[in-house]
Each structure stands twice: as C-alpha cells, then as structure tokens.
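As structure tokens, here come the structures.
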Structure 1
Amino acid sequence: MNDLSYIKYSSLSDDALAIQIGEFIKNKRLEQNKTQDALSAAAGISRSTLSLLERGETVTLATLLQVLRVLDQLQVMEFFTIQQTISPLALVKMEKNKRRRASSLK
C-alpha cells in the first residue's frame, strides 16, 4: 500500500476515493515516465479519458482495468480475492468421513 494505509476508507466519500485512485494512477504513470498520450494509447482509451481518471472523475471499470494492466498494477486485484473458509463443524464432519484403513475389497 502506501503511507496513507491507516485511513479508514469507509469514512471517505466516493469522490474522495475516486480522487485517491486517480492520484495512484497518475503517480504510477509518472514513476514509469509515461506521458498521458503514451499510456492512453497503450490502454486503448483517449487521453481525455485518462485525464478524467487521474482527476478522479467518473470512468468505467473497464477503463480502470485497462490502465492498471498497462501500468502493471493488477496486483490490486488481490484485495478482491475470496478466501474460502471452512467452519469448525464442517471440518469435524470431513475428518469423520476420512478413511482410516485400506480395504482389501476390489
């Protein structure tokens, strides 16, 4: 993340979150020394759409994903990974049904 990871994101407005995403995109673009023209062409979007994104204006999810892909920043998708958990009761049931011995029957 970044130094602002202590922020309670749920307390931020949608506009504030969009601005933060835009700043992230702009920062990564500049770190990679890419112009808006170069990045937008590589992402298959217009420069004005990229400018909107960097300013925190409304863009489509597809646009955001295209830009993240070109910037090699798709690791943010890790936060959307669903972790499967198993309840203790289900674990006990699985253990109960687990084979304990081999059978000589074929």
Structure 2
Amino acid sequence: MSFYEVVFIVKQEASASHVDAVAKSVIEIIKNNGGEVSKTEFCGLRMFAYPIQKRKRGHYILLNVTAEGQCISKVERLLRLNEDVCRFLNVKVDELDNNPSALMRRATREVA
C-alpha cells in the first residue's frame, strides 16, 4: 500500500451539499477498492490564479489516502468523468501529514 494526497476542485456553482456528495463518492470508490481515507479537508471556495474553464473560483477538497495504484486509477477515472470537477491532482507521498494543510493554515492566519 502506498500513500497519496488527492486534491480536486469542484465548480463554484455547485452547492455545499453537492460538493459533499462528490467527495463521498470518491471516498466510497477508495473504500470499495481496499483503500483507506485518513483525512478529508474541505478547503472552501477559493480564487484561482488564472481562469479555468472560464471560472475564477472553485471548491477545493483534499484527501489523504492509503491505497494501491489500481484504486487511484479508478479514482482518477471517476474524477475525469465527473462534469463538476474542474481539476484534480494525485500525488504519491512518502508519509501522510495529519496536520492541517497549507491551504487551511493560510486561511486561519489571514483571519487572525
């Protein structure tokens, strides 16, 4: 089993419940294929550095996953076929970090 960080962006027009449903479908695919999700972060609606598909914002979701490569391939296929997902990125890492991600740390720093 390998460790992965899966990040995907859902279109800004999607409601919070729809974003949650997309995340649950990804988590379900991972669990059905023998993987495990140790952390789920909803980073909120954020601005893009440049327009993506004529959009300027999107809902960011980060998952820490322990799974086999075949499971990640199925997740990539699901994300590629989902019309509400603007972009996604899967990164294989040496170890999973259970601390808040850089996006979440940045958000708390700006508020303080």
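Every read-out reported here was derived from the displayed coordinates using simple, explicitly stated rules and does not represent laboratory data. Quick caveat, the model's predicted, so the values are computed rather than measured. Cβ atoms are built from the backbone, for glycine too; each structure is taken alone.
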Relative contact order in percent (Cα under 8 Å, 6 or more apart) - structure with the largest value, from 1, 2:
2
For mean count of other Cβ atoms within 10 Å over residues 58-65, which of the structures 1, 2 scores highest?
2
With Kirkwood radius over Cα pairs in Å as the yardstick, tell me which of 1, 2 scores highest.
1
Hey, Cα Rg over 2.2 N^0.38 Å, for residues 50-97 alone derived from one of 1, 2 reads 1.33; which structure?
2
Once distance in nm of label points 7 Å out along Cα→Cβ at positions 26 and 42 is calculated for every structure in 1, 2, which label goes with the largest value?
1
Structure (1, 2) behind the derived value 0.99 of Cα Rg over 2.2 N^0.38 Å, for residues 34-73 alone:
1
Among 1, 2, structure where distance in nm of label points 7 Å out along Cα→Cβ at positions 66 and 90 as derived comes to 1.8:
2
Starting from the value -15500: which structure in 1, 2 was helix-only ellipticity at 222 nm (-39500 (n - 2.57) for each DSSP H run of 4 or more, over all residues; to 500) calculated from?
1
